[in-house]
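Next up, some structures in structure tokens.
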Structure I
Amino acid sequence: MSEVTVEVATKWIYESLQADNADIDERIASLKAALTLAGQKEAVFDPAKLVQSNREGRKRMKAYFRQRGVSVKFSD
């Protein structure tokens, strides 16, 4: 398996969210591996690209990703 960049893994997460969370756990695992390779501690997402970008949706996303070992931050 080739190494995935954080940008590609983040793009895959957006695509998965748009597709009603299809393969989301595999995408989160890819993002976690990419963050580790890049030496980063958290993933940054654009709230405008999320399906549910309100406060509740962001909190739910943070909690779900945190359970899978990925810290999430949202850009301004």
Structure II
Amino acid sequence: MKKSGKLEPFQKEKIVRACKGVGATAKVAEKIADEIAKTAHDKIATSEIRTAVLSKLRKENPAWEAAYLEHERAKKKKK
């Protein structure tokens, strides 16, 4: 579920793409996405998914978490 309240189906591929985009290998990105997919449900909030992704990136490589956060900051500045 988006912040706006809009329901959107869970898309594992978005997590894989985001993880690879910050430096994670394809194997690690798939592992993270699979772990999150196991606990995801229809109405899981985007913020919950984000928190889980950040936590798993931090465990794998803190630099990947930092890159994810920097990417988010950069996106907000463009708006």
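Source structure of the calculated read-out (P(r) over Cα pairs in 10 Å bins from 0, in percent, 19, 50, 29, 2) within I, II: II. For the structures shown (I, II), distance in nm of label points 7 Å out along Cα→Cβ at positions 5 and 61 is largest in II. From which structure (I, II) was helix-only ellipticity at 222 nm (-39500 (n - 2.57) for each DSSP H run of 4 or more, over all residues; to 500) calculated, if the value obtained is -23000? Going label by label, the one that fits is II. Ranked by distance in nm of label points 7 Å out along Cα→Cβ at positions 21 and 45, structures I, II are led by II, which has the greatest value.
Just so you know, all these numbers are worked out from the coordinates, no wet-lab data involved. Worth saying up front: this structure is predicted, and the values here are computed from it rather than measured. Cβ atoms are built from the backbone, for glycine too; each structure is taken alone.
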